[in-house]
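We did not get these values from a lab; they are worked out from the coordinates using the rules stated. What you see is a predicted model, and the numbers here were worked out from it, not measured in a lab. Cβ atoms are built from the backbone, for glycine too; each structure is taken alone.
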Structure P
Amino acid sequence: MRALSLLLLLAAPAAAQDLASIRPLSTVEEPTLRLGDIFDGAGPRAGQPVGASPAPGRRLVLEASQLVALARAHGLAWRPLSAHDRAVIERPGRPVTTEEIVNALRPDLLRLGMDAEAELDLAPLVPPMIPPGAALRLAAEGLAFDPATGRFGATLTILAEGMPIQRQRLSGRAAPTLPAIVATRRLAAGEIPRPGDLRPIRLRAERFRPGLAERPEQVIGQQLHRAVAADAPIPLADLGPPALVEKNALVTMLLESPGLSLSAQGRALEAGPRGGLVPVMNLASRAVIEAEVIGPGRVRIAPGATPLRRP
């Protein structure tokens, strides 16, 4: 009778235990890791906290020895099948973007004298991770800025729901920029750009070449001497007044002097804008003479002008 009572006492703890199995891979979203995140069949103990979850975007690996200790501590009937048994717990996360960091730094850098049009470059850094969908607040501590070089440094404080406060050291440079005009599409040589063909941008000062168009009014109504690729800046040297006479076009040649006005048909041998001088061939005499463009398809020959080439 006494032996039977002793056997029942020894069997009581095992009967109180629940049969469980490990979860080889599980995903958690809360900052607290619970027994049910590691073991299936934990029963009413599944909600018991066992520690902190991995940081957002990270994973935690529990080896067989750690799993045995957890099972014993919480009264679960579990034994590893081999020394290679393990549980992997992952926590989803999203990286804090460079744009979010720059937007957090800009107001403080402006107060320290940074140019409002400067472009911020961050030194390479491992982006901090936060829980997906969590409200985020960033703050810069100990911000230092050198207006002469544009260099800055600060400690970034990351506050988000469901995770402890993070701090990360960062540095970078505020690069000055200059205004420029680029084409919204490919513009062919001879085209006259319209407002919809242009858009303003800011170019870094070190990439800005002297002689680039900076304002739309410098380009609109002018004629391109060379093609411009889409999203490319437009050199002022490639612009000029629009041609009123095209090359090889038929033109009316006028010769005016006091009491005399003559006209003849000719062919322009070059294109020219208003006021430009172009060589024109008289279709009747085949002589080539220089004439001034005075309007669309009209040129004027100065009295006494000498032919450039005779037939």
Structure Q
Amino acid sequence: MIKTYKDILTAVSDIKRKKTISIAMADDPSVLEAIKNIDEKGLANAILVGNSERIKAIAGQVKYRITDGQIVNATTEEEIAFKAVQQIREGKADILMKGHISTPVLMKAVLDRETGLRKGNILSHLAVAEVPSYHKMILLSDGGINIAPDMEVKKAILENMLNVCRKLRINQPKVAALCPIEKVNPKIQETVDAAELQKLSEAGEFGDIILEGPIAMDVALSAEAAEKKGLQSRIAGDTDAILVPNITSGNAAIKILMYLANAKVGGLVVGAKVPIILLSRSDKPEEKFNSMILSILVSD
């Protein structure tokens, strides 16, 4: 099992074929700093899509040497998004990354039925956190794409998350279907959905996993909490992945870990033809770097 970002870095370093990341609107210092770090370690190549003069100027500022043919010049956000996606469709790149471009514009290009990167699946965001106080990495989804997923969308989000669990060499993922309580309450829809997901899991619909729900966060993360509540749980204190009920709870949970628990975090969008690195413009180079090595691992 991969338990840290250091483990991910080691696994990515062993991948034989060097991947290429297509970056939409690459004129961003933190993006180019992260790419420089990736390049210096020999982990991946990059195609830089955007205003060539601005990209060159910022690359100079961060002392990143651009090779001939590495830049794909484009001016408007729509053109940049189209050309960044085009690199994937033409087989020139393996991963798509959001640079200094608005998310709606990039995702519109990704979701275009004719020229985008759809493969029939629901797209969902996945965050992977290494928290100093927890004994292994923990996955959270979806805190970035699906606002209030219904049962069918939750199943798709779960499948996307399980695919990444396998890449992290988690043989039997322990999944918490997050709720505020452990009993089904018809007035709290996520408890109804969680119970149904557990039933489907026990019937083998999702493969070799242990899914429990409804389950509150304290029980998911602490065997002691489960014991105090008088609950029998196979995942309490050893959860690998948390399926959150909506975008607000997922977004809040990961940012609490980042800002209050000093977590190392990476994130990506899964369910498309390739992994998509979709971070906030305010994220630090470390978060961008973590997301890049995570996406390299997932794309292999």
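A few comments on the model shown:
- Comparison of P, Q by relative contact order in percent (Cα under 8 Å, 6 or more apart) - largest value held by: Q
- Structures P, Q, by distance in nm of label points 7 Å out along Cα→Cβ at positions 110 and 166: label with the highest value: P
- With mean projected area of the Cα convex hull in nm² derived as 15.3, matching label from P, Q: Q
- Highest-scoring label, criterion being mean count of other Cβ atoms within 10 Å over residues 46-53, among P, Q: Q
- Value -4000, calculated as helix-only ellipticity at 222 nm (-39500 (n - 2.57) for each DSSP H run of 4 or more, over all residues; to 500), assigned to which of P, Q: P
- For FRET efficiency 1/(1 + (r/R0)^6) of positions 38 and 278 (r between Cβ atoms, R0 = 35 Å, to 0.05) computed as 1.00, the structure of P, Q it came from: Q
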